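**Q** Next up, some structures in structure tokens.
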Structure 1
Amino acid sequence: MKMKHNVLALSIATAGLSFAANANESFDLKAMIAAAKQEEAITVYAPTGKIVQQAKDFSEKYGVKAVGIKAKAPHIIEIISRESQANNVKADVALIEDAPATQVQLLDKGYVTSWVPDDMKQDIPKDYQNPLTVVLAPNVWSYNTAQYDSCPITNIWQLTEPKWRHKIAMQDPLIKPLYSDTFNQLATNYDAQMAKAYQDLYGEPLNTDEGSATAEFVKRLAQNGPLLTKSDGDAAQAIGAPDVKDSFVGLISTAKFRENKNGMKLGICHDMKPFIGALYPAPGVITTKTNSPNASKLFIHYLMTAEGIKLQGVDGKMSSNQKVSLPAEEASGIQQYRNQLMMYKTATANSDWQKRQDWMDLWSLNYQR
């Protein structure tokens, strides 16, 4: 029996090294599990500490050893790049919260590859299949529910008005690439909506010397002197602390809404035009030289299920698998406003990478304390 398993593992592993999905071949989860059990333990990197428990749960479920390690995107990319160049690959799977860098620094160089489970393809939008996006992290405009019955901002351009000068809290775009990428996504894919939002608010077309409505917005927002923080936690504290004296609104991760059970007063600016925030993708990739291709694929498959992603779903992180909803205990209630979020288009990730510095420069030149 052991010999049969080894033959099966070798057959599937050899096919798995190319990571090419055969549309005519039916997906066989049982065969993948059997093959994965014959392979070495896998190491999985992700930007959340919850990956440690997710790896343990995976190991218990399938009898396939996995170790989860929390690391930020630049660290993960450096590890995978160096290991691949040295032909000494230890990392097997990674979730990387930086889609443009993942594309340019890892996928384009062949250090990693993307694999989409055949049995889930019909439930994953094509925008999130190349590369596979495992989760989309919502960052939303938020307000203090103890100070307002509803969000005082209903249109994004209000954030550029004198009333909100020094009253906006957000992470510094110079240390948070997510924001410069979102600016570029808006300019590239949604600039007409940004221009319309301006006209809807002020009753006249936007007049600007900038190359896009989005660029004009970014310039004006920077000139309004937001409170720039080093973390989402600091921004959330400025916005939602129950005893806060100043009336702040701001942009934060939905994960911070967990603090409402500890007294924070955070609410989502739902129905804000043109968007209430943005979804930022975390691609899931497999190292090309992994010694455990089937175990790596199995882990990706696991993360694409409700059971596998639940620990991250509690923070509001949304699966790209449309059959998977957020857990009932998710604190922000973002699920009901999903269609009001800007959807990141991975097809323009290269543009986000190329223009990242341009957006940072625009911000730096216009930021006023």
Structure 2
Amino acid sequence: MNRKTWIRCAAAAIPLLAAGTASAQSSVQVYGFVDTGVEYLNRVADKGSVTRMPTVTAGIMPSRIGFRGTEDLGADLKAVFVMEMGLTLKDGGLQQSGRAFGRQTYLGLSGNWGTLTFGRQYTMGLYALMGSDLMGPAVFGLGSLNAYIPNQRLDSAIAYRGKFGDLDVGAVYSTGRDGRPPSNCAGEDGSSSCDAYSAMVKYDNKRWGVTLAHDRLKGATGSAFFGQPSGLTIADGSRDDHTYLTGYAMLGETRVGAGVIHRQLRAANDNYRSDQYYVGVSQRITPTVVVDATYTHLKSNRDNANAQLLSARASYNFSKRTKVYGLMGYVHNGAAVGYSVSGGTAAAASPGLGKSQTGLMVGIAHSF
């Protein structure tokens, strides 16, 4: 082969090599959020006032570190993965019952048809709250009245999400929803006693949106559900259903969100039903100051078991990544319940049956 022929062959091969490289392009991102502060509760049964650093969630959202990646497989197809662990800044521990990557761990394929993933994943109920729950998973948030709300994850899950214009649809099926405490419901034993499924349809045009979603978790003898009311015995055939109808609207620079979460828990010895209504507002006061507030009312089918929660947060943004904040929360309990205003730690912080409680928190948050 003479020199000119060799040069021509090399030149012809360059586009093919470039195309092969492009079709196998991949990227991995390290990301995270760290949030911590000091919380004060004015009344905790048998203890009086308590000052502490929350471990489960803080003023904006729980701390985490994660890895996400994609690989371009060509023909509009990508491999995708996420591995995300929950952290406790108070002591450097792990969340989600000590799992190394307990928040999310999944692998799948993505294309213009949507995304199909396998692993530990969120239910569709969590996505239904995004946009309308303006306090989010904060220490004085919706989860204070229902512990399932900030714990919407399923083990052994197959999930699909698809976005088509302004329409977003999704579904999840789990063959064994959660084998760690407090759920203790491993499943995958040849029966469907610990299966779970979830589905969602959402319309969102960036100025307003509305979502309908449903989660169903099944129970087996000896298992439990997050936020399970006292006195219920879980056995084979038990199930916990949450139905979400949520929405939001942008009114100039003001964001307004509202929704209702209907819960029906069918246990071996009794049934529990509740409706949790909430409305929230978020307003940017200055380029660096944002105020959020939410009111939620829990109404159940048990006598004197209703509760109301009011929470407010003011944030000062030093930058796009770092902010400081202050929160206030107040819970008013019916005579038969003793919800704490705080979901900040797994340790009991109830004020006692029928008693109210006020919480205050200051903290700092940083995203990366």
Structure 3
Amino acid sequence: MTLDATDNPDIVSTTSSRTGSDYSVLARTIGDAGLLRRRPGYYVLRFALVFGAFAACWAAFAFIGDSWLQIAVAAALALLFGQIALLAHDVAHRQVFRTRRPSEITGLIVGNLAIGLSYGWWMDKHTRHHANPNHEELDPDVSPDILVWSTDQAKASSGLPSFIGRRQAALFFPLLTLEGVNLHVSSFRALRSPSLKNRGLEAALLLTHVLGYLAAVFLLLSPAKALVFIAVHQGLWGVYMGCIFAPNHKGMPTLRGERPDFLRRQVLTSRNVRGSRFVDVALGGLNYQIEHHLFPSMPTPHLRKARPIVRSYCAELGVAYHETGLLASYGEAMRHMHAVGAPLRERRARK
């Protein structure tokens, strides 16, 4: 579903006199409802619960010792790594602190030290994604790499991306088992960039995490159990991260060339996921992806409250507001990935 900005009726039907004001009208409504106010009590409780469970897991790891029961601890830590990554995400968007300095310090501790994820690298990448979601030339999340996200990318691919692209829908979840390792590798690779702020501090915190993690695992467990522990922990963490982020934009329209206005750029490329409070917790509020993209600094607990306001306003403007269930969102993403791989399967069939 690759389209130029001019191909979308929701975009071309909006006059230039309205596009500049549509978002500001919504922003005033959201602001008047008090949904942009900080929620310090919520984040104190959330940090306490997540890091309390994190400490309890490592205490259980030390108590259980050299046993195959550690596989259960590895699985629990995978979930907690995901929850800590979600906290780092909220910190980066200044949902927790209003100013840069405390956000940066907390982000480095939560990201680099706790889970081995470079806060500076991820923040740069995620900021570019938010500015231009699903834009093939500007959003790093849809840049062709191992996977392809549009038929144009598929036609231009070769080598390993071409091989995987033919069957990428079937391979997507298995490949996610490598995502945890990929996040660590990308974090260390980012240290080579002169543009990365606090490179020395980021490097020291990442090394402290990796060395401390490996020392704990290999000193307490036999080599075989240690390797299985790492594989289960890092593999499940990668799958969990993919399950959090895949529903948000995968399978939604991608853009090329000229961009629509801010409101349509965010709404038309994002997907909401309906669900219970359990879904809210599991996905860290990112199931309200439309509201999050429109108001990135909005505290997580306010996103659910903003949803009916945003949905009603989009209906008033005639802007498509897409939401679905959790399993259906994965189905949409997989069908899209299969569809964009068609040129590669056709090329293979002609050989």
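**Q** Supply the structure label, taken from 1, 2, 3, corresponding to Cα extents along the principal axes in Å with the calculated value 74, 43, 35.
**A** Values: 1: 74, 43, 35; 2: 94, 56, 41; 3: 65, 61, 42.
Going through each structure in turn, the value belongs to 1.
**Q** A value of -11000 was computed for helix-only ellipticity at 222 nm (-39500 (n - 2.57) for each DSSP H run of 4 or more, over all residues; to 500); which of 1, 2, 3 is the source structure? Mind dumping the intermediate values first?
**A** On the way: 1: -11000; 2: -2500; 3: -21000.
Going through each structure in turn, the value belongs to 1.
**Q** While we're here: The value 120 for volume of the Cα convex hull per residue in Å³, for residues 177-248 alone was derived from one model only; which of 1, 2, 3 is it?
**A** Checking each candidate, the match is 1.
Values in this text are rule-based calculations from the coordinates and carry no lab data. On a predicted model such as this, the values are computed, not experimentally measured, just so you know.
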